[in-house]
Structure 1
Amino acid sequence: MNIYDRLTDPVAFTIFLFTLFLPVLVGFITLRRMKSQSDFFIGGRAMNKFVVALSAVSSGRSSWLVLGVSGMAFLRGTGAVWAVAGYITAEMFQFIYIGRRLRRQTADYDSLTLLDYLESRFDDRRQLIRIVGAVIIAIFITAYVAAQFVGGARALSTALDIPVIAALGASGLLVLIYMVLGGYVAVAYNDVIRAVILILGLVIFPVYGLIKIGGFSVMIDTLASLNPALIDPFSLGVGVIVGFLGIGLGSPGQPHIVVRYMSIDDPDKLRLSSVIGTFWNVVMGWGAVFIGLLGRAMIPDVQRLPEADPELIYLVLSSEFFGPVLYGLIIGGIFAAILSTADSQLLVVASTFVRDVYEKILKKGRPITETKKLKISRAVVIFSGLLALIMAYLAQDLIFWLVLFAWGGLGAAFGTTLIFSLYWKKTTRTGIVAGMITGTLVIILWKLYLSDVTRIYELIPGFCCAALAVVFGSLLSRRD
């Protein structure tokens with residue numbers, strides 16, 4: 001199925017190119033706002049509630065939602081809904097409770113990163129929290145960024161029928177240009193644009209598809225005739241369902257998401273951001289599931305998809321459903337949305353190295369000008385982006401599961417420690433370090449040796465074990 005033929009239409013190709021290069025334009029527009037390290041990493045704590053809401057939603061979803069969830073719904077049917085239910089619920093409360101308290105405390109401590117906050121909160125003069133946290137971020141964020149680049153390259157390669165290596169190069173170049181120009185502000189505003197385009201596709205797509213197939217009941221009847229398990233959301237089994245619901249446990253530990261809360265101008269506005277973000281999370285999550293179900297009803301045989309890959313069902317149906325304008329917009333939007341997580345995570349890598357390692361450890365106590373900090377930050381963005389591109393090319397994997405591994409690692413290591421730091425007064429530095437190390441080790445070991453045996457998502461045992469480590473480590477130690 002040569003879906004790239006659709007982009008030979010001049011109108012579709014023009015719209016497609018416009019969506020690709022729009023982020024670069026935003027980068028130039030926001031360049032003048034980059035005057036300090038705070039501007040580059042958290043937008044000077046001056047972002048409004050709508051930008052924070054849509055940016056948090058967009059940066060948290062990307063290829064995992066557009067390609068991964070729709071592909072899973074194609075294969076497993078309505079059971080895919082559990083994969084979105086957990087994070088939607090968790091993030092609804094996270095905006096209000098974790099977000100507001102974190103915004104206030106990071107402002108009090110003048111913290112620009114999550115590790116900044118944890119070190120200040122526990123007066124960690126030995127900087128164990130910062131060192132351990134930087135290593136963990138390097139492990140999981142690198143895998144995360146590589147997964148996003150793979151997703152973007154696959155979408156671009158399939159749409160244009162170009163080699164994957166060329167698509168990877170184009171993906172990286174576009175992201176690095178606007179990130180170097182506008183930093184966090186460019187990333188946040190581009191996330192809003194991408195969220196709007198993505199929402200447009202995930203709303204129009206299911207509605208039009210249901211009309212074309214003859215309605216919801218026709219789709220369900222078709223799926224039931226193929227396999228009754230496709231319309232039974234409980235067919236996956238208790239273990240898998242619990243695992244998918246447990247995906248929500250990872251939300252508090254994602255540095256690229258929690259930084260959105262740190263960037264808002266008024267922490268009380270996060271209540272409204274919660275409403276906005278939750279609404280669009282639901283719309284996009286259900287949209288992705290419905291697209292997978294529609295795809296299976298219309299194309300029962302996965303062998304009819306490009307490379308027999310169910311994660312390309314979104315691209316295939318787009319080529320069949322829409323005219324050149326909508327097709328170009330949706331395909332370009334998919335590609336751009338995939339990169340919305342990659343850019344946010346590259347910013348985390350840059351802030352971790354420049355702020356947490358270079359400034360606070362290697363150059364501790366030495367004055368560094370804001371101009372030099374910005375130059376180093378931009379250089380790190382370029383270097384880490386190129387490294388992620390190389391890893392993406394050498395270690396291509398299924399988007400859905402690679403993202404879940406990185407999501408789980410960050411969630412177990414930082415989610416538990418962040419929650420305890422905000423809500424349990426007896427938490428100590430030792431408990432935080434113990435929680436981060438335990439969460440990381442359990443995630444890796446469970447993924448390697450127990451995941452297939454137990455069929456339980458590694459984030460659940462990782463999160464629980466990390467929480468126990470924080471409690472026991474804190475009770476067995478005394479605050480300095």
Structure 2
Amino acid sequence: MKVALFLDFVRALGIKLTRAQRVLVSVCCDGVQPSSFRGVDRHVARRLFGDVESVPAELRTVVLWLKGARIGGTWLAALRTLHLALTLDLGSLAAGEAAFVLLVGPDTRLPRQALRYVIGALKAHPALAPLLVAESSESATVRRQDGREVTFEVLPATKGGSAVRGRSIVAAMMTEAAFFRDRDFAVNDAEVYQAILPRVLEGGQLILESTPWAEGSGLVWELFDANHGQPATCVAAHCPTLLMRDDARTRGIVERERARDPENCRREFDAEFAAAGTGFFFDADSLRLSIDPALSVRVSPQPGAYAFAGGDLALYVDAAALVVVHRFDRAAGLELQIVETLERRPRKGAPLDLATITREFAEMAGRHGTTQILADHHLLPAAGSLLPPGFSLIPCPPGQLGKTETHVRVRDLFRAGAIKMPEAMSGLRDQLAKITSTPGAGGGLSIKSPRRGGTHGDLASACVLALYFASVGAVDDGVEWAIRMNSGSYPQRDVYGNWSYQRPGTGW
């Protein structure tokens with residue numbers, strides 16, 4: 001099978017593209033000018049490339065797809081590298097000189113998926129399967145009909161782009177390029193780009209495909225800002241999810257995420273850059289507006305309030321912390337008051353005593369009229385056994401997904417003005433303000449509290465759990481929370497994506 005145009009190559013593989021995918025690859029890969037489209041296709045081209053009539057041929061050496069999730073970007077880019085590997089003129093190479101396709105990612109996980117797409121396409125077509133002469137999890141080699149061999153290699157984004165040097169490159173893709181970091185966590189997208197570009201053979205192509213991160217941050221932002229709507233050094237396309245794939249299932253996924261976390265939806269699906277400086281998870285304005293000068297620290301119940309406690313257990317390096325929140329279901333809406341905090345820090349060589357910590361947690365929670373503490377730590381089973389009779393520790397939603405769930409809900413409560421705290425809790429506000437979030441390659445968030453001034457955000461962690469508990473664990477919301485650790489309870493998600501705590505074998 002020998003086809004000059006990539007769109008014909010895809011069709012020969014039996015693949016049907018969406019309208020937007022077809023317009024995208026026609027312009028980026030096959031030299032079609034945006035002005036040549038008519039009707040709906042011209043409208044799609046304007047959404048992808050801006051109000052651009054023509055693209056100089058030399059600019060197609062580099063294409064950037066700023067993409068939403070689930071558009072098939074990695075898959076399309078991988079197929080394009082295979083097409084070039086099979087069709088590019090290699091006459092400029094010396095006898096015996098090897099040709100390469102480089103699949104580069106923040107780590108090797110994502111480019112391995114691209115390699116699987118390549119190998120899968122080769123094996124699925126009878127005319128291509130015999131061309132695959134070697135394969136592993138990190139590489140594959142094809143022997144073309146002219147006898148020349150091209151090797152696909154999976155590589156990580158290394159410092160200075162060292163892993164990608166020393167090769168004659170037929171094609172390369174930088175998948176999730178906005179998230180390239182070296183082993184020291186330094187941004188190195190530009191270094192990798194600069195190492196690849198001079199080594200791309202004439203007629204070859206470097207494809208950068210990535211979800212966005214922040215305005216003003218990194219190579220993806222710079223290339224997109226400089227070239228979308230006005231190509232000068234590359235072809236830049238904006239590929240939001242619902243433009244590229246507007247089917248019912250994808251629309252449902254996007255709509256649910258928009259309802260759950262509009263900010264993440266704008267980045268993950270609308271392919272919009274976050275505003276500069278949005279690395280901090282809780283915005284300063286919503287934290288400032290939560291301060292209520294009329295409130296003071298309380299050590300006892302309030303009429304009409306339900307009390308909820310969140311804890312962070314630690315003994316050695318980090319602090320143990322407890323926060324109590326009072327929930328009011330007022331006519332104007334939900335109000336959560338942070339009323340009391342407790343933080344115990346270990347001294348060097350003198351860890352905290354677990355029995356003492358659990359006793360203090362129980363005393364403080366009990367004064368407010370609650371016997372349940374939502375907590376997150378491997379010490380839960382041991383600590384639960386040390387609690388006084390009638391008290392229980394409840395495990396919070398687990399893992400990174402659970403951490404995102406609790407933090408996003410609390411962030412939304414701050415933004416809605418539902419949370420109030422006394423002016424005296426400046427230490428807690430400072431810890432909340434320092435929590436950062438970093439988008440992960442391929443989606444998701446990594447939420448972290450930096451270790452500063454001898455603390456690791458333990459009070460903030462306890463506060464998030466207490467506020468989350470108060471927002472979802474009220475008496476009238478139909479969720480059974482009074483479950484002891486020794487009952488075998490475990491966290492579950494219901495069909496709506498909410499967390500609940502179920503005992504195995506029961507229906508509640």
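Taken together, the values in this text are just the output of simple stated rules run on the coordinates, not laboratory data. The structure presented is a predicted model; accordingly, all values stated were derived computationally and were not measured. Cβ atoms are built from the backbone, for glycine too; each structure is taken alone.
Quick check: 5.7 is what I get for distance in nm of label points 7 Å out along Cα→Cβ at positions 76 and 348, calculated from one of 1, 2. Which structure matches? It was calculated from structure 2.
Which structure, out of 1, 2, was helix-only ellipticity at 222 nm (-39500 (n - 2.57) for each DSSP H run of 4 or more, over all residues; to 500) calculated from, if the result is -10000? Considering all the candidates, the number was obtained from 2.
So distance in nm of label points 7 Å out along Cα→Cβ at positions 52 and 84, computed for just one structure, reads 2.5; which one of 1, 2 is that? List each step's numbers first, then the result.
Working: 1: 2.5; 2: 1.6.
Checking each candidate, the match is 1.
With distance in nm of label points 7 Å out along Cα→Cβ at positions 268 and 316 derived from the coordinates and found to be 3.4, which of 1, 2 does the value describe? The value was obtained from structure 2. If relative contact order in percent (Cα under 8 Å, 6 or more apart) comes out at 13 when worked out from the coordinates, which of 1, 2 was used? Working through the options, I get structure 2. Taking mean count of other Cβ atoms within 10 Å over residues 100-107 as the criterion, the largest value within structures 1, 2 is that of 2. With FRET efficiency 1/(1 + (r/R0)^6) of positions 356 and 460 (r between Cβ atoms, R0 = 25 Å, to 0.05) computed over the structures 1, 2, the top value is the one for 2, the highest of the group.
Suppose you compute P(r) over Cα pairs in 20 Å bins from 0, in percent for every structure in 1, 2: which one lands on 21, 42, 28, 9, 0? Structure 2 accounts for this read-out.
Here FRET efficiency 1/(1 + (r/R0)^6) of positions 132 and 364 (r between Cβ atoms, R0 = 41 Å, to 0.05) was calculated and came to 0.05; which of the structures 1, 2 was it taken from? It was calculated from structure 2.
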